[in-house]
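Please treat every number below as a calculation from the coordinates, not as lab data. Keep in mind the model is a prediction, meaning the values are calculated, not measured. Cβ atoms are built from the backbone, for glycine too; each structure is taken alone.
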Structure I
Amino acid sequence: MADTIIELRRILKDCRTIAVVGLSSEWHRPSYFAAKYMQEHGYRIVPVNPRYAEVLGETCYPSLEAIPCPVDMVDVFRKPGDMVPIARSAVVIGAKCLWQQLGVRNLEADRIACDAGLDSVMDRCVKIEHARLFGGLNWAGVNTRVISARRPV
């Protein structure tokens, strides 16, 4: 499992096309907010949700296997019990990383990804990690350009 700052920074630099499984078209949902943030920071977002034809101006696909272009990261907004088949699909499509969002932690899915050579991240938000590591905290009203728990004197 990728969990250090160096690994997270590398993943976010290398993975520029993100398939977002469970992406909602409702602006107030966490999946929409995170995907919109990443899209506005230069990432290509590929929505995966059989309920929609389009989200964030991008064609929405019913499954990972239906995506016609290469995907670097599979970012998942689904419950932990749904993760194993998604992890297997991420391996099948040749993704580089399986990212389980905040509150999602499935160890079997992590093992499937790692055994296939994918980076695996669990229980973290891609938007929060990008903001923390690349100075995007201004979206939350903060832009200190410093990653620290210490307050300036």
Structure II
Amino acid sequence: MKLPFVVAALIAASPAGAQTVDPTSFASDADVKAKVAAMGAAMKPGQGFAWQPLVRDGETNAALEYWKKPGRPAVHPDQAEYAIVVAGAGTLISGGTLADAVVVKPDLTEGARIVGGKTRTLGPGDVMLIPAGVPHWFGITGDRLVLLGMKLPQRR
């Protein structure tokens, strides 16, 4: 059987055993668990938060956020925040109005509290997508709340 000319030409042009490049950044379940354990062990007494990229594509990354203490309520004006709870438990308050807001840097405004937000209980496997400009706050139930999250630029 003769191969069609195009197929034969493609086979002839490809070096034997050539591999295509796969730019995918990947972390297995075991990788995630090991990174979470290492982050927890590396935190100093009194340290309430740690952040480390897990997978990335250039400047875009999905990072682990390890919370032992709650931070301040926040708003990211031009970025949505997508996160999955990978360990621990906590509370999300989102929506409403950020009271006593102070611009910390162009992509972050913090406040004293959220007025009129919705409260949700968080546990492993929970998924959230907080739109750009929406106030949010994470409380910690127990010893930690670990999120795998990424910031997504607002569509224009």
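Here is how the numbers come out for the structure above:
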{"quantity": "P(r) over Cα pairs in 5 Å bins from 0, in percent from the coordinates reads 2, 8, 14, 18, 17, 12, 7, 4, 3, 4, 4, 4, 3, 1, 0, 0; which among I, II", "calculated": "II"}
{"quantity": "Parent structure of the calculated result 14.2, given that mean count of other Cβ atoms within 10 Å over residues 35-42 is the read-out and I, II the choices", "calculated": "II"}
{"quantity": "Identity of the structure behind -9500 (criterion: helix-only ellipticity at 222 nm (-39500 (n - 2.57) for each DSSP H run of 4 or more, over all residues; to 500), calculated), options I, II", "calculated": "I"}
{"quantity": "Comparison of I, II by relative contact order in percent (Cα under 8 Å, 6 or more apart) - largest value held by", "calculated": "II"}
{"quantity": "Winner on mean count of other Cβ atoms within 10 Å over residues 43-50 once structures I, II are ranked, highest first", "calculated": "I"}
{"quantity": "Which entry (I, II) yields the derived value 2.3 for distance in nm of label points 7 Å out along Cα→Cβ at positions 91 and 123", "calculated": "I"}
